[in-house]
Structure P
Amino acid sequence: MDEGQLQSLLDEAGDLVAMGELEQATELYRRCTQEAPQCFEAWHSLGLALLRTGRPKEAIGASLMATTLQPNDLLAWTALSQAFVANGQIAEAEDAKGKARILSLGGRVQKD
């Protein structure tokens, strides 16, 4: 899959989210992660969609991939924290929230 096709799928999935079709969007995001496993946007979006469909354990996995790919992304750490909270993992949520706080203050979680 080339970059244009990937972006088209991501856009289509985003449109599905906007229309409330979260299950269909989730399947497209999964396809994107399979076709382009290094795509941060696909993993991050998949995590958010899974969280919104009540699957926090799966959301954690996708969000962990997003933070691995872009460890200095504030929104990725925030989403991971939310997934941990939804799964009842408060200590892990606090850790992720702490990393998001560091980033919000201009710090770095990982040096480039």
Structure Q
Amino acid sequence: MSSRDEWFDEANGHLALGEIEEAAALYRRCLEDDPEYFDGWHALGMALLKLGQIKEAIGCGLKSVTLRPNDLLAWTSLSQMYVRDGNIPEAESAKANARILSLGGKVDRSAP
């Protein structure tokens, strides 16, 4: 098992215990080791959302949907982040992408 995976597992343990700050720090270590690690970006975004660090959470959410544009959970999470930020138009857009995916469609990230 790589260090990335060990840090991710340890972070998940902290998250399960409600130790969100510790979990976020370990998710960051995962991303230092592997900047293209989707699970790390998604988990960090959700941890930051729980910590109230909304803008940074949104950045993580955007990275998640960039890495996996057809991931239903990533779009749903990004929508939640935008709702918490009060950005309803972006939340609705992310929710629409999640809806497309839930119906078996694909998200075209090449469109402006």
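Read the figures in this text as sums done on the coordinates, not as results from a lab. Quick caveat, the model's predicted, so the values are computed rather than measured. Cβ atoms are built from the backbone, for glycine too; each structure is taken alone.
Overview of values
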| quantity | calculated |
| --- | --- |
| Entry that produces 16.2 once mean count of other Cβ atoms within 10 Å over residues 20-27 is calculated, selected from P, Q | P |
| Parent structure of the calculated result 2.0, given that distance in nm of label points 7 Å out along Cα→Cβ at positions 12 and 84 is the read-out and P, Q the choices | Q |
